[in-house]
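See the structures that follow.
Every number in this text was worked out from the coordinates using simple rules, so none of it is lab data. Model, not experiment: these values are computed from the prediction.
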Structure P
């Protein structure tokens, strides 16, 4: 039995999210929440909200025990790219790509 939660179109690059994902993968939910609360990374706030959402899904939709949950999988994928223009010298314009992420979190119950 597993519980999932998704966060789509997060305005943060997937490379930055992946750093925080690596910190919590395989940890139990209480430890993962503590790590994310004390992490200075920008991705830790949306990941903490996603973790709490996945825990609520596990408890309410699947009847799982919240004290036995752990982060089985967490990963981020590329969302849509939003091109922007940055003015440069001599009237030129350089393209800047603003990246979005789709984040997936899967919680499972320890045996």
Structure Q
């Protein structure tokens, strides 16, 4: 069997992106760190948001990271799944609302 494209071990290598462009890599990690600091939202809330977004953008590395982070922050499995459903609802709604564009175009072209 061929090796899968997704390799969970690669997540531990994420920090190495600075090796090929130290300036931009460091700027990204500085920004990333600031985003996840306590602020108007708690770190726990941000972790839950990150988990939902991870599913919407379908990043297996992020799903792994924020499932683990969520567990460490005491987020329950029911909360995690509810967040995933929120992400799925927004993604599907965004897809469907673009149907209005199709409907408008259809009406214009079929006149």
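For the set P, Q, ranking by mean projected area of the Cα convex hull in nm² places Q highest. Can you tell which of P, Q yields 41 when relative contact order in percent (Cα under 8 Å, 6 or more apart) is derived from it? The value was obtained from structure P. Identify the structure, out of P, Q, from whose coordinates helix-only ellipticity at 222 nm (-39500 (n - 2.57) for each DSSP H run of 4 or more, over all residues; to 500) was calculated to give -21500. Source structure for this number: Q. So P(r) over Cα pairs in 10 Å bins from 0, in percent, for residues 30-93 alone, computed for just one structure, reads 16, 35, 22, 13, 9, 5, 0; which one of P, Q is that? That value comes from structure P.
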